[in-house]
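Following this line, the structures themselves.
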Structure P
Amino acid sequence: MMKKLLILAYDFPPYVSVGGLRPYAWYRYLKEYGVEPVVVTRQWGNKYGNELDYIAPGESNETIVEETEYGTIIRTPYKPNLANRIMLKYGRSKFALIRKMVTAWYEFMQFIFFVGPKAGLYRGAKEYLKQNKVDAIIATGEPFVLFKYASALSKKYGSPWVADYRDPWTQNKGRSRMRSVRFFERKFSQNMSAVMTVSDFLKKKISENISVPTYYIIPNGYNPEAIKQVDDVCPEMGALRIALAGSIYDWHPYKSVISAFVEFVKKCDCTPKIELNFFGINRYKEIERIIHENSIENNIHVYPRMDNASLLQNLSSHNVMLLFNDYSIMGTKIYDYLGLKRLILFCYSHDAEALALKDKFYPVGEVEGVSTHLQEDLINETHSGIVVKDKNHLAKVLLDLYDEFAKTGSIACHSINTSKYSRKEGARQLAEVVKTL
């Protein structure tokens, strides 16, 4: 008999975010393994093509229900709060203090009352459950207020619920100082049936604050359907092209990497051409300033955010994928790189400047007995890339890659055993979890 799973997922396509890819894979593949998904999300549009899409109003004041061959999507209305309406109208620089105060009020009060723009998901799920029975509920965070909604729905309608941690909640150094946040995490965990997360590291960190007997590790992965659509795309012959996609964080040594690239271009004749291209990054203005200061507009380019299919299409035309070190956190972009079978350029394993950035900005403490170099471990396991020690090593690697490209017109990637990191495999594992609840 087909099981039914209610999925609370704030990030979900068409919104462009890595956080939406995990629940989308569940929606796309669960039915193949005997579980019917019902996704409750908010209405999204891509009107702005940047971070403003996160706070832009929904398209309708009514709930939109989509029935497809894969399952059901319930898109609830979204109305920005006062802080977000001010920002949409006046921009980021105006009324900053007022916006900060309003945002802080909602961030706290949403855990006590069902208030704020995210509460539409709770109301939408509640209306569905009034008429429909589900075998289980899963909430994927963040936002972690979804855990409150799942806990309340589980109590009201008797369905077991699972908390899916894509990222740490109170284990984040910034949040861990707030006693109220730790209190809410413990409160909502009292009726959890299980915790699901993406790595042993996060499992250990989560267990520091809550006591739940059952944990499941289901890693992130790549979308095999999306990868298949770009299988026949080959890197362009005229230039050695290096790409980076997604957010750049404070602990990432992006300035060092760009500096090494600029130095290489200025020393090298660069025929054929070499490019460093950024897709959907959050520091585009800063990167563009660096480009102009170094007069390197022909070699470094910044492209706006785009849907995942378009992103993969663009990435597949590149020879090398740049990846910054996230230490104990695996992240998600490494899996797309594996699926594309492009050489990964990992920066850095032991660079003094990068380690100083980590000490200052990295948000999660280490756990004894758990690897602090998960990405490096995966690259070595799959033979999928080059682990760059520091900036000096990067200069040598760039020269080696450029020589290889100049001689062969391509960059070889001999990765192995990547198919087990498909998101379809993750959906199969989730289906088994649902059947045991």
Structure Q
Amino acid sequence: MSLVRIITAEEARATILRRVPWEDQEMPARVLEGIERIFGERIAPAQAVERILRDVRRNGDAALHAWSARIDGAPPGELEIPPEMWRAAYAGLPGEQQAALDLAAERIAAFHRKQPVDSWVDSGPDGTLGQLIRPIDRAGVYVPGGTAPLPSSLLMACIPARVAGVRQVIVCTPPGKGGRVPGLILAAAYRAGADRLFALGGAQAIGAMAYGTETVPAVDKIVGAGGLFITLAKRQVIGSVGIDGFYGPTETLVIADDSANPAWAAADLLAQAEHDVLASPILLTPSRRLAERVAVETARQLEGLSRAEIAAASLAGRGGIVLTADLAEAIDLANAYAPEHLCLLVADPWSLVGQVRNAGGIFVGEYSFEVLGDYVAGPSHVMPTEGSARYAGPLSVADFVKRVSLVAINAGAGARLAAQAAVLARGEGLTAHAAAADLRRGGLA
């Protein structure tokens, strides 16, 4: 039996391409077993997150230490990692790692500096109107860790915040093996210009940044990718804090035709599958020949992967190869699914770009492979998932600023416009509003 299933478009619409809210999905056994191990009972992921957030809100640092020990096996100790350790980690990197980190940081900064977020002021006979752009004061960046620490995610979220002019950027990331944050993440925090760094992961980290504790300051907005529990936690703290969007678990849709290299297509699917058992690696193709060759290549390449078990579970549970009637149907399916990543491995990819309406990012051609987007292309790899690419885009400088409307109407225009304002106010039954406008009308006399 093939590792990855080949199914029809109709089957795909009813299964792997059908969007189901996380609360209504059947969770993999390993996820439920993990919850049962930690909580002593098999409860829904959203319930588990709610309990953690409530505890953090009520008990602050004590709750953070308790949940970090229970979930991550973190030893007792300080949550915050001092900046001198970041500098030492960066200085101690092997030359090629430091060069790669520098290249990624430079390209990410250069891309985000081109994003327009300018203030404007327009003066005329009635006075002045405008829009002022102000950076938020404090941003909280969540960086996934645990079994696969992601320093690239730190760069992809922290650098746009710095470009935007955020006053303070704090980072939370779970401790790795031995209760320590990996050196490459410490080095990335230094290179990205973070202000504070905490060895803190999971829903407890989201709670700490949302509500604040004795050690972790409350932030104005939480950004960054994460798995199921981070996404659920971000949903539950909205209102107490701003969030960027829902970014995880990861998903990749590959559209390919007969011209595609099956080994490369398989590698692209596996690159996403190894992230998480809940990742969605999906290939759409009108070519049965390519579909069968990719299925064979996927099984062959899986054998050499360090995270083969995770990748296999992802492919079996949420992945697949979908046979479409043609490329037009593949594009229709992609637009309906609104994937985080859409990869065009076809003979003429630019002919399809204009037809794509919904995607976090479009990767054009076989050499614009999605892994480049993960690390060094330039745009942030923090991208919308769960179909939110229908209305949202990747993390950007705009996520770290707010718009402030500027209204400076002169006396003559204010008195003149007051008449219409008063009419509308009375129509709404708001007599105090109307009175405030009428007083300005009298002021002109």
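Bear in mind these aren't lab numbers, they're just calculated from the coordinates by the rules spelled out. Quantities reported herein were computed from a predicted structural model and do not represent experimental measurements. Cβ atoms are built from the backbone, for glycine too; each structure is taken alone.
With distance in nm of label points 7 Å out along Cα→Cβ at positions 7 and 63 derived from the coordinates and found to be 3.9, which of P, Q does the value describe?
Details: P: 1.8; Q: 3.9.
This figure was derived from Q.
For which of the structures P, Q does the calculation of Cα extents along the principal axes in Å, for residues 183-270 alone return 63, 34, 18?
Working: P: 63, 34, 18; Q: 58, 31, 17.
Traced to structure P.
Using the calculated result 16 for relative contact order in percent (Cα under 8 Å, 6 or more apart), pick out the matching structure from P, Q.
Going through each structure in turn, the value belongs to P.
When volume of the Cα convex hull per residue in Å³ is calculated, the result is 148; to which of the structures P, Q does this value belong? It would help to have the intermediate numbers written out before the result.
On the way: P: 148; Q: 193.
Only one of P, Q returns 148 for volume of the Cα convex hull per residue in Å³, namely P.
Suppose distance in nm of label points 7 Å out along Cα→Cβ at positions 79 and 343 works out to 3.8; of P, Q, which structure was it derived from? Spell out each step's value before the answer.
Values: P: 5.6; Q: 3.8.
Going label by label, the one that fits is Q.
Mean count of other Cβ atoms within 10 Å over residues 239-246 computed as 23.0: which structure among P, Q? Show your work: numbers first, answer last.
Values: P: 23.0; Q: 18.9.
Going through each structure in turn, the value belongs to P.
Assuming 3.0 is distance in nm of label points 7 Å out along Cα→Cβ at positions 367 and 399 as calculated from a single structure, say which of P, Q it is. Let's see the in-between values first.
Numbers: P: 4.2; Q: 3.0.
So the calculation was done on Q.
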